Structures are given as structure tokens and as C-alpha cells.
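Derivation of every value follows stated rules applied to the coordinates shown; laboratory data play no part. Worth saying up front: this structure is predicted, and the values here are computed from it rather than measured. Cβ atoms are built from the backbone, for glycine too; each structure is taken alone.
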Structure I
Amino acid sequence: MLLNFLDGIRVRLRGIPPVPGDTPVEIARAVLRRNARRVLHSGAGHFKFLWVVDLAWALRGAEHALPREYLRNQIGHVLRESGRLGRVPTCLRPARGFDMPYPRADGLPWLIHAVDEYARFAGDRRLLDGARPGLARLVAAWEREHLGEDGLVRRSVAGDWMDTVLRPSSTYNNVCALMMAEKCRAIEVESALDPERLSARILESRFRAGAASDGEGRLTDHDGTEATGVDGAVVALYLGLFPRAVREALAAHLEASDLVRPLPIRISTGPYDRRLLPLISRLTPGYHASTWLHMGLLYLNGLKRLGRDISAHRARVDDLVLRHRNFLECLDGRGEPYRTAFHATEYGLSMAAGQYLELALS
């Protein structure tokens, strides 16, 4: 919190610090190289730790900026600390892992994704082969702690990447569980999750079809709400989850909405219920309802995999990056850096830079 507060003062006084580079690709590479310390810092301002999920989201693009040995060592560090703790921590220092501000359910699914992705792009399965027994133990513990009798994530599980909003059984967390189920089957890690059954259960409970004429569909945000779940849909598009017709409907709904304008993508259709906000979050209630660049880039990578034209979206992102000469965390409704009296957006965001390189070069 102190780093956050001091960095907010610095940003208000001096603006966003520029990163050298003549193109967004060069700026993205520079961001990742600057953040590549003993652990990969998630940001250049106040995110001075390695966030497990941020590493996974940056990974596929980071191979175009950082040595593969460095990336393998980062994943290895997470695996070792997770094995020692018996769970995947939210964050890591060079010496240890810890939870900030609290445990999350999305760490293990994205760690498994990172291990599998590294094996694919590096053409090196040694890390994966060595990790299987430990991953199987982590999966078994995760399933005991997080899954309810209906096969979905329990309502009591509220921790995920949106760490200022305690959403009960977020659809995003359930989509991450589906990803983990599919990954475990593909890489031969034992899991009680059945991908087909879980996919059908999520769609039955959380998917809302639009009018037959518009071809749109949406996911709800969390258990007990009908609000649109943006991050769950974005991750489903990025990972190619659910049948293609469902993904096409999710994309059609988002493209027809104001959520992708002026920049992709705003994370919610309105402010979150204050009852879901911890007391400290109420000082900056619009934070996770703002436009998040890394989530927008996940979305563009998902649209690209669907074969959709992303040129207009990408041009607006390029303009933003070149205007600020940096990769920002989140923006307000006018596309300006998100700020409050107590907080200013992070910059030098590893996961946004990595997602951009994935979009541009992979």
C-alpha cells in the first residue's frame, strides 16, 4: 500500500514515465527487459513482485523479449514454492511465495497453463515431465478446497485476479477451472474434473443467449447476478474454450457493446455492489470496473484466433502505447490513465507488454 501511495504521488507530479522505443513492439520488449529481475516484476511502479497469473499472461509474448532459460527459471520458482506451500501463492519474492491481499483460485490453472505453454514454444518438455507429480498433488488439493457439490467453484471462493472485488464463485474462476480440466487431460495430470461436464454446467448456469436474430450471447459475472461477466468471456475467447458457436456469440455481444470503446476492454457494465468491496477497495471503487489494457489484449488475441478483423482495435491500442510510451494497467472512461486521490494506475505492466508481443509476433 505504501508503494502504491508513493507511486501515485509520483505519477500525479511527473506523469507516466516513458520507455524507449519507436514502436509498440520495441516498447513492449523494453518493458519486459526492465522488469526481468530475480523475479519478473509485474510492473515498474508499485508491482515489485512476481504475480503468478501475470507471468502466465505475459509468457507467450515474453519469449520474444527474454531468454527462455530465464522464463523456465521463473516457472520453476513458482513450482518449487507451490510444492513447499502445498498451494499456489498469489505472489512471489525471490525467496518465498505469499498471498497478497488474500489467496486466489486462479493461480493453479494459470500455472498449469504456463508449464504447458513453455513446453510448446520452447520445444522442451523436461520442465513439464518433472512437474507432473507435484501438479497432481496441487490439483487434488485445489479440487478439495474449491469445488462445490454442483461441480462449480464454491460461493465461498471469492479470490481471483480482480483482487479488489470479492465475487462469489466468479464465472472467470469457473472458466479457469475448465481450462485446468482441459490442460490436465492434455498433459496427463490426474484430475477429478471432467471438461465436457464442467463446460456444460458453466453454460447451463452462466450463459445467456441473445435474440435468435442477433447471434449474441454473454456470460454472467458471478453467482447470484445477471450482470455481464466480461473477464470470463475474454478468457474463454483467448483459450478457445466452449464450442465455437458459443465463442462467436460471446464475441458478437462484446463487439456490439460499449465495453470495447474507446479501448478494449472495460471490465464491467457498471460499478460493483459495495457489499463485494473490502473497506480499502471503497477508496477506489472504479478500479476493477475500468478499462484494463492487458484484458483488452487477451480479448484481441481471442478475436484473432476466431479469425476476426482486429485492425481498428489494434490501431487504438498502438496510439495509446505511443502516446504514453508505456504499457498501462487501467484507464478511465475517456481512455486516460485511471487515477483517484489514493491511487494511480500501474505502468510498465508485464502482462500487457507480453500480450501485445503475442498479438504482434506470435
Structure II
Amino acid sequence: MSPPTRRLARRRFVYLGVVRLLIVGFAYSIHIARYLQLLPVSEWDVHLFASEGSSTYPELPSEVTLHLPDPKPYAERVEELAHLIAALRPDVVHSHEIQHAGALVARARRHSGPPRPPWFVTSWGSDIFWFGRDPFFRRTIRDVLTNCDYYGADCHRDVGLARAFGLQGQVIGVWPVPGGIDAAHATSLRTPGPTSARRAIAVKGRVSNIGQGLVAFAAVERCADLLTGWEVGAYLVSPDLGKRYEALAARSGFSYTDVSQIPQSGPLTGEHDQVLALHGRARVSLALNRSDGNSLSFLEAITMGAFPVQSSSCCGAEYVPQGRGALYVPATDAAAVAMALRRALTDDALVDAGAELNARIVAEHFDRDRIREQVVAVYEGIVADSARAAA
């Protein structure tokens, strides 16, 4: 029988003491930076061990103690993490992501004897859904999930996948990896008025084995007859793809913006704010990945009033229904994507009703203040469980 999901969002454990927390994850990731911003870092003793590389995202909270190993063989990084766990004796070790952070903690625990601190694993959107198809990664996934004590998922889909991979620990929460959306700040960057009045498209431009920025471009190209006088704004776009957008813009009469090239000034204090502002003036947000979870681009779009045309690999449909708040499409089918994009560009009633529905969904499920309470309660619950077990 599968272990039940523990629902802690409405409950607050009281732990009389400072929580010493060791997070293992990508120190260079905006997702980790935004997650750490949820925590009471000025009250707790929070440490971050870099699971890969030694660079950091600029918005990491200054109160967090960083452990950035110099580039070294993987086995030495495992040994360094094992020594750190033994020296810190954290109340909780939390690996953020499975392939790097989870694998490191699994191996480090084998290097250290008891008592071992509780191990909490959070999977990211592609950790199981995508990498679980590969025999090489399946071994790591199973090793992590059969040995961790607690598990949190990016979306509900991944809870079932984790159990199929042998998860034995307690499922204690489902929330977006970065910790949701600061709705008050985001909406301050939103263009007033109905979504149907907007004349811009936001496009995710990433091109990789997973990111299908080229398919998104092909769909925009097929709809270019509708875009004269519009803006097409891209983020995470490569220079080569940016040049293709510039050439298409010159032929089709729309303007092209790469938000990474906009000077950082005024109320928009960073590239993430520029991306939010792009969604906030866009009628449609187009983002395609062959694998995804609770996609950050999707959450940004529904917060900012843009109507998502999103790859069906994401978990958006767990909250936002197909054909009402979003259109979900196969990530590699340019014709199907173009058909959905054309509908979103021409159906005013669809995008306006979608914006109204999505605003309610964001407030109910994705606001950062709600998720902050849930996350803090999760850690306090783990510490309380550990204290009871040791008594």
C-alpha cells in the first residue's frame, strides 16, 4: 500500500529552536535562489552545498552559508559533502533535484555512519518524467527514492511516478520548485486592461534536446500574417534563433524584442522582471518543452494575464483546464502549435475568460505567501518527527 500524502499546508508545527538546514542543489539556479528566499534565513541556520559547479545566482540570500567546492572529481565532492554533514549535524538534509543533488546525498550518506539526519528529496519537473526513461538514470532515481525519508514533488504527476520507482519515504508536499509567484510584485508589472487588447506574444526560445524553441519559431512564422504591428518578445533565446526572429520581423512587419538585451533600469530591476513584464503585456505566451513539470514560464503567464499555449508535457492541466485557461499542444508538432496559436490570437472571448479563471487559480494555488507557510511547516514537521523518534 502506498504511503499517504501528508498535507501540511494548513498546519504549523512549533519547533522550539533554530532549524539547521543543509540544502544541496544548483547554487547558480534562479529556482534555488527563489526557493531560499522563502525561508526564514535570518532566524534559521541555512547552508547551501553546490551540487554542480561553483558559481552562484546573484539573488541568493546573503544570510545563507555557501559551500562551493572547487572543481574536482565527483568522488571528492561526495567525500566533502559527507564531511560537511558530519560536521554540521543538520536537522534536515534537503536535496533539490535528483540527478545531481540526490545522487550526491545518497552516496555521501554511505560514507557517514549513524546518526544520519532526515533526508528530504524534492524532484524537479524532468527528474522522473524524462530521465526515468533512460536506463542509466533509472538506477540513480531508484537509489534516491528508495532511501530518502521524505519526498516533495513539483507536481502531482510526479508523486505517482516516484512511487512507481520504489519511493518508501513520506510524501509531504507538492509545490512548484521555485516556490510559486510573488503575485503582488508581478501584477505591479502587468499592463492594465483586458488580455484581448494586447498586441504582443511572449515566446520561450530555448533550443536543446528538451527545449523546442525552433518549433515555437516555426509556429510563429505560420501565424506571421496576423502579427503586423505586433511585438514578438523572446526570452532564453540563442543568438542564432534571435537572428531568425529579426529576419522574420523585417519580412512580416512586427517588432522583435530579446528581453535579455533590454537595459536593466527603472522599476524593472533584473532580467526576471523583464520576463514578467513581457508576459504582462503579451496576449499569448508560447512555451514548448518535450519534458516539463510545473513550468515557471506557465506560472508567470497565468499570473500576468497572458494566455498560455503550452506543451502538454507540463503539469499545467492539473490546475488549468484545456480549452479554458490554456491550450496544451504536442511540443514537436509545429502545425498543431500554429493552429492553437492562431486560435489564441483571434479568439478574444477565450483569452479574456482564461485570464479571469487563471487569476483565481494563481491566488488559490501558487501565491508565494501560501507556499512559504507550507514549506516552513514541512521543515518544522520533519524536525518534530525526528525529535519524537529520538525521545
Structure III
Amino acid sequence: MRAVATGRSADLRREPLGALRALDFRAADRDYWADEAAVHDRFVAVWAGLDDAAWRLPGAAPSDAGGPDWSLLDHIAHVVDWHELASDYIAGVLRGDAWPSDKDYGGGDFDTFNETRRPRFADLAPAEIRERGALAHERVLAVARKLPFETIRSDAAWGWVHQVLHGHALDHLRVLEPWADALRQRQIGNDPFGPDPQPVRSGLPASIARFWSGDAATLRQFEQVIGAVPDADWMTPADGEWTIADHIAHVGGWFAIGAEALEQHARGGPWRATPPEGIDAFNDRQVRAARGTPPGELRRRYVVGLDRLRAAIRAMSADEWIDPEGFSWAYEDLHGHVRTHLAMIGPWVARLGWPAPAAIADETVPQPR
């Protein structure tokens, strides 16, 4: 007899990917659907905190069929696509059809087949892909759960069921986790993932339209993230020593400061100077002063500050838009700032509903030599 590690107690949501890829998910003692739920939680957390521009940035991985480099969007859409395909062929098996053959998909050349399907998703917004992905995942689970475990683990079915559920997710996480982590660091550093957003006089109306489009998308995503956090968790550290309450107090506070700066300039005053003690010291003092404020009051201040800042930006003159100082007070205190904090807190919020960390020690089961 020899001992074979099955890792039944491994924490699939948090363990290094190398440990997960070494597991035998086909082992009879594994809880197949618990494994799938854990890996799926990990998969949907990979994009947490990333804005729409991050989704489209090429460079996540080269194309295996000679096409352009894949982006985060391409990878996520590819997994969604296979959930939709699998829903149909598993449903066919349940009706009495045979399992598909490799030749049914590009004659067995999966790299080329997958490349040809990228255009189906290329023009979709990330929010639409996320919504479509959630529906596709629910659908494929609904049909796959009708299969007996013996069927799922059979040679005929394993590659067609496991490989589009957690097996497929793990394959892509190997690329996406480090790529997404790097993108979040860039977003925290205010990388716009594209051209400099600073407008110039030629094409100013189009630049302003892009500004408001970015504002709507980023603030909507940020507020969805914040809305998922119960009041009881607002005081739990989320990013370093800061809590969700600290982040909202800080963001809402800078909404008001940015609005004051723009209003002062519109009245003929000079541009407001930065805090004399330095930004970091000011932010620390600002956050500490707000601690103990109830979440409901912080939300109210956030909304009031946001409305005031947006009104001040709408009143900006063309000269103020093309003035780097003026644009900085608008962009850096509205969605430029918000996307930084979105990247900071997004992963923490995504993990908020996860089960508590499991014991890490691997278990073994006796196996015949």
C-alpha cells in the first residue's frame, strides 16, 4: 500500500495554485461540487477591483493560434463561452446523445477553435460578460448536477465536464491571478491603461464625453462593491490598517475638497494648494477624524460630496478643462481617485462571503500499490 495525497482539507480558495493543481479532483473521496464552488469563488474574485479599461489591456498571455495577445476579457469570455457550450452538450447527453468528440471543435484543433470565437465577445462590456458568465455558470451547473458522479468521473465524461468547470478555471487562473494582481497595482498607481486622460483644446467635447462615461462606469462599479458590505463589516480592516469606513470617509472627503477647489477658482480665486503637511499626513488626519462615524452618515456625506463635485465639474470652463491643474481637481478627485480605491478594496470585498479558512494539512487515503 502507498499513501496518495488527495488534499481533502486544502483550502481551495486560498492555497497556492500549485497545490491545487497537484490534487486528484477525480478521487472518489472528494466532494466534487464543494470543489467546484470553491474554485469558482476564486475565479470570480480574480477580476475584483479592476475597472473596464483593465479588462481590455492585452498582454495577459500570447495567443496559441497566432492571434493578438489575450486580455483579461478574452480569458473570462473564453470560460463563459465553454460554460455555454457545455450546457448544450451535457443536456444532449442527458437526452441520450453521445459525449462530443474533439473533432467536433475545430477538427480537434482547440487553439484555433477558441481563437475564432474571440470576436463573439470582443465588443461586449465587462459588466455584460460578468452577467452572462453568472447565468452560464448557473445553467451548466444545473445540467451537470443531473449526472451521476460515476458518469462525471468516467473516461468518456471527465474531460467534458471537469474541464469546463473547475479544471478549466484552474488552467486560466494560472495566467490570470498574477496578471490581475499586477493590473491592480498599476491601477492603484493611477495607470489609466490607455491614453493620458488630460484633455486638449482640439477634440475637447469628445474628451469631456469620455470623462463622464468613465465616471459613470467607475462609480457604478465602486458603489456596487461598497453596497455588498454589511454595516457590521465596515469597521473591519480591509486594506492594510484602513477599514471600508476609512476608505469611504477618505473618498467622500476628497469629493468635497475637490468641489471647493473648483468652486473657489470659478469665483476668480487661485487654484487651491495641496495640504502643507503633505498628502499622506493629511489623509491620515482626515481618516482618524472620521472614525466612529456611523456607516449611514458616511454614505450620506459620500453622496452629498459626489453631487457637489459633479456639479462643480459641469460648471468648468474650457480653459479649466485643458488646464492640468483644473483637470487634476476634477479627475483626481472623482473617478481617477475612486478607481484607485476600487483596486484596493475590491479583492477584500470579493472574499468577504467566503467560508473561514480551512485547515491546510493534507489528508491521505490508502491506495493499492
Volume of the Cα convex hull per residue in Å³, calculated, reads 144; among I, II, III the input was structure II
Comparing I, II, III, where is relative contact order in percent (Cα under 8 Å, 6 or more apart) highest? III
Origin of the derived value -16000 (helix-only ellipticity at 222 nm (-39500 (n - 2.57) for each DSSP H run of 4 or more, over all residues; to 500); candidates I, II, III): I
Where does the value 3.0 come from, among I, II, III, when distance in nm of label points 7 Å out along Cα→Cβ at positions 115 and 187 is the thing being computed? III
Cα Rg over 2.2 N^0.38 Å, for residues 123-290 alone was computed and gave 1.10; which structure, I, II, III, did it come from? I
Comparing distance in nm of label points 7 Å out along Cα→Cβ at positions 195 and 339 across I, II, III, which structure shows the greatest value? I
